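Since every read-out is calculated from the coordinates, none of them should be taken as a lab result. Given the structure is predicted, the values throughout are model-derived calculations rather than measurements. Cβ atoms are built from the backbone, for glycine too; each structure is taken alone.
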Structure P
Amino acid sequence: MSPERPEFRSEEIALPQRLLAGASANDSRILAALQGELTAAWEACGAFEWVALGYLALSGFLIALFAENSPHPGRLLAAQTLVAVAILALCLAGERSAARAADFGEQWTTHFWHFWRHWYPHLFFLFCFEELGKLVHLANSGWKDAKLIAFDHWLTGVHPAIWLEQFATPARNDFFQFTYLTYFTYLLLVGGILYYRRDWRGYWAVMTYSAVGYAIGYVIAMFFPIESPWFAMAGAWHGDLHGGAFTATINFIERFGRVRGAAFPSEHVAGSMAALWGAWRHRRWLFWVLLPLVMCMCASTIWGRYHYIADVFAGLATGTLGYWLGTWIMTHRRAVATEPRCSTN
């Protein structure tokens with residue numbers, strides 16, 4: 001006698017179907033909410049973010065393309081993803097904070113988000129530069145310093161860093177190390193004055209010039225790795241450059257923050273040129289104040305054995321190109337995402 005087949009009521013069959021349908025609806029709502037947040041975050045971005053996120057996308061593509069040349073490509077991609085998400089989240093938070101301030105008045109959070117919305121680019125530049133030490137051999141495993149050493153010798157008839165050693169004294173060393181340190185103040189100074197004057201368009205224009213110039217230099221460094229005279233010509237000079245407080249400060253920074261590679265083009269020079277062009281366009285008097293410092297800073301990169309002359313020329317070119325391309329990018333609508341709503345300091 002065959003066993004009887006169980007009978008299922010229609011409501012017993014319908015219950016799992018309703019649960020599945022409910023879960024699917026919840027998933028759709030979550031995806032729609034995420035899509036809405038992503039769209040809102042993108043709309044809160046301006047020209048600087050277009051360049052920054054574009055650089056992360058391009059460098060991420062190169063990391064994936066040349067993954068076999070990197071010991072930890074997954075970590076690099078994860079770090080870049082986190083940085084991109086942080087940028088989008090910060091832009092969205094700044095946009096919504098400004099909107100709340102317009103409706104309900106300013107609060108301490110208004111100033112908090114406004115400050116970080118404008119000043120995070122400096123942290124982004126620092127991240128990209130430190131990361132570059134892990135990306136310089138993505139496309140090429142060797143160093144190309146011999147080419148630039150030959151170029152410098154062809155141009156000048158000497159090896160500049162070695163030739164300059166005869167003029168080294170503690171006082172001169174400290175002077176050039178001081179001017180080398182001034183690089184870290186240029187963008188802060190230009191941006192700070194524009195920020196204080198609430199010139200948001202000028203502020204974001206200068207940040208965008210810098211972002212474009214740096215991004216061009218970073219990509220070049222990935223395909224043409226240069227480690228700098230400090231490494232490639234080590235042992236060619238008679239001794240270290242001794243000086244005072246500024247020399248000691250530089251030695252401390254270089255000990256803990258030196259990136260081996262990424263010397264061509266000089267990002268010091270590129271960043272300085274972008275800031276200098278920004279001063280020329282938005283605060284002409286500041287340009288004349290910075291010009292002699294920038295000129296001495298360019299010379300200090302050779303004196304201090306950090307760069308070749310070719311690095312300086314390339315930095316001047318990429319910084320200027322960053323200015324011209326950045327100027328064009330700033331003509332686009334919504335290039336200054338913080339301008340329409342956010343005018344607090």
Structure Q
Amino acid sequence: MTSILTVRSAKPTAKATSTVDMSTSLGRLALPNPVLTASGCAAAGQELAQFFDVAALGGIVTKSIMMNPRSGRATPRMAETPSGMLNSIGLQGSGIEAFVEGDLPWLVEQGARVVVSIAGSTIDEYAKLAMRLREARGISMIEVNISCPNVEDRGQVFACDPRSAADVMQAVRRATRSEVPVFAKLSPDVTDIVSIARSCVTAGADGLSMTNTLLGIVIDTGTLRPVLAGVTGGLSGPAIRPVALRCVWQVHAAMPEVPILGMGGIRTGLDALQFILAGASAVSVGTEIFHDPNAPVRILAELEAALAERGFQRLLDAVGLAHHERSLTDATTAPEGADTAAEPDDGAR
């Protein structure tokens with residue numbers, strides 16, 4: 001993996017003339033294009049502003065925010081692996097009040113579409129976070145990180161139990177303004193991800209973010225001990241892309257009407273196109289940002305070029321197309337307005 005210190009300093013912008021309609025939506029949220037950042041890879045976006053206009057993306061997804069300030073886990077917290085990296089940050093952050101008073105106003109001032117990721121250790125904590133955000137303005141969507149231990153249920157991760165996941169989503173949906181979409185961020189560390197996805201949607205989730213990291217471990221053969229102080233960590237990067245893609249495929253096949261924000265090891269526009277074809281209406285770019293801060297804008301341009309090369313006039317015509325038994329010619333020459341792919345849900349239930 002390229003060193004985290006290798007960055008590109010140019011400040012690219014979106015193409016002036018677009019040959020493809022890149023607009024999409026995530027539930028009730030209309031987006032000018034389908035590329036967002038991924039939670040935890042760019043804090044609240046201010047670090048990226050020196051490289052590109054954060055408002056040029058479909059949205060900025062914040063690092064997961066908790067109720068109170070949190071110092072996180074002991075170091076070392078990160079370790080490189082073949083085609084990926086492990087992180088065990090421990091949800092370090094300054095808490096919800098600091099975000100609402102500092103980061104959120106900055107994002108709104110930039111014109112960014114703000115997707116706030118929240119995390120908690122109890123259902124009540126998730127509900128309180130959502131209620132606090134209800135009072136704030138400028139929030140476009142809430143992404144609920146349910147890959148957290150439930151301290152009220154022997155530390156079992158919310159995302160690994162259909163009932164616990166549903167309870168969180170129901171609490172957040174009730175506490176959030178009706179016009180703000182709420183997405184559940186699912187973990188791939190489950191036997192049947194469709195059952196978890198279905199429970200979240202039934203409980204009120206407007207859509208799904210897929211997927212979070214895979215749980216992994218690295219052992220130092222010199223010290224004969226785990227590299228991470230927290231022992232295990234979340235595996236991200238290209239190594240997990242086939243798994244994340246499989247999750248998107250399975251859930252879209254089972255619930256084609258549910259909008260999906262796909263993520264997991266996206267490095268290029270062609271990687272993003274795979275997620276779109278599998279059923280995602282938009283994608284989040286994460287680990288790639290660590291060595292190429294321009295990655296989200298670059299990937300957006302590459303995705304548009306890839307769609308144009310294949311004859312697409314609209315991004316929406318490619319959403320879920322890989323599930324359909326039809327030729328590329330049929331898909332790209334259909335009359336305007338034809339139902340060429342399962343389009344994102346408009347939020348109606």
Structure R
Amino acid sequence: MTETILFLAHTDADARLPQAALEALGTAIDLTASIPGAVLHAGLVGAKVHAAASAIAGAGCVRVLGVSGDAFAQARYATDAAATEAICRASGATLVVAPATSRWMRVLPGVASRLGGRTDTHATAVAGNSQGVSITRWYYRQRMEASLRRTHRPWTVLTDPGCREPWAGTPGSVQVEDVPVASTEAHQRTQVTGFDAPPADQQTIRPDAALLFVAGAGWTKPQADGQTHAAEAERLILEFLRHTQASLGGTKSLVDLSGEGHAVLAFMSHLNQVGQTGSTPRHAMGLATCCHGEEPHAVGWRFVNERRAVNLDPNCGWAKGKADIVYVADAFEVMRSVNALLSQ
């Protein structure tokens with residue numbers, strides 16, 4: 001069976017494709033090249049899509065289909081579903097490859113159902129050959145890896161960000177086929193009235209940051225003088241984040257402390273949790289501090305490329321194969337010195 005592969009993406013507020021979309025595009029290009037006779041189409045949704053289409057002109061797409069207009073500028077199930085369904089039908093796609101953004105994760109499984117297709121999410125790799133197509137994904141908090149195949153078509157696959165390098169090509173000129181989609185008042189009953197976000201200097205979750213800084217429960221425990229220094233811990237960590245623009249992660253033991261009546265870091269929440277029931281980051285570098293080598297946390301950042309840790313215990317879990325480099329030192333003293341160097 002000849003495969004028609006559709007790369008499906010939405011533009012961001014600047015009318016550009018987000019990095020996650022360029023990663024998915026790279027996956028779609030490789031997949032097309034690996035399947036004899038396969039052709040690649042692109043589908044774009046947003047307020048304006050022509051600039052994004054020009055940016056991927058060198059990707060080798062046979063057709064570029066677009067749905068644009070003010071009604072499709074914001075994330076909204078009704079309009080996004082109508083737009084993506086129309087593009088999928090117009091392209092005749094048998095395989096849809098899309099980035100697993102929050103916007104697409106809400107919409108595409110429902111669209112696949114409308115098309116009589118199937119959906120798989122959180123794919124970390126997609127491979128194909130003359131025998132068929134398979135995807136790779138992880139289960140049980142990244143403890144088990146599975147390879148899945150489907151013969152049912154159409155098949156929609158959403159790829160997790162950070163699993164490969166984004167596609168990079170030369171912009172050019174490309175003809176966008178406008179796909180008509182009716183957008184009525186009923187479609188637009190849901191309105192985005194604004195965004196509620198913390199000030200830039202208080203933002204601690206930065207998925208695209210090069211460095212992930214992970215704080216463990218040791219920051220709030222009694223130190224060498226027998227006293228806790230949660231206030232100083234907060235100051236040291238926030239100062240480091242301001243200097244480096246790193247992303248902040250926390251172990252489950254730390255974020256759970258508030259329910260146990262212990263001192264906590266005021267800016268730390270379950271949204272920062274890494275591992276176990278938390279997130280699985282994919283930063284280039286990671287620095288764990290006062291984590292004592294908790295296994296669930298270590299599993300949670302297994303995809304971080306370069307892993308270092310600061311801990312007073314030379315026999316902690318981080319020293320037993322979980323980190324590339326372990327600094328046996330007091331994290332408070334280390335971070336005071338590091339912040340002093342960064343401030344210079």
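Could you figure out which one of P, Q, R the value 1.14 for Cα Rg over 2.2 N^0.38 Å was computed from? Value 1.14 for Cα Rg over 2.2 N^0.38 Å corresponds to R out of P, Q, R.
Largest in relative contact order in percent (Cα under 8 Å, 6 or more apart) among the labelled structures P, Q, R is structure P. I have 3.5 for distance in nm of label points 7 Å out along Cα→Cβ at positions 155 and 171, calculated from one of the structures P, Q, R. Which structure is it? For distance in nm of label points 7 Å out along Cα→Cβ at positions 155 and 171, the value 3.5 is produced by structure R.
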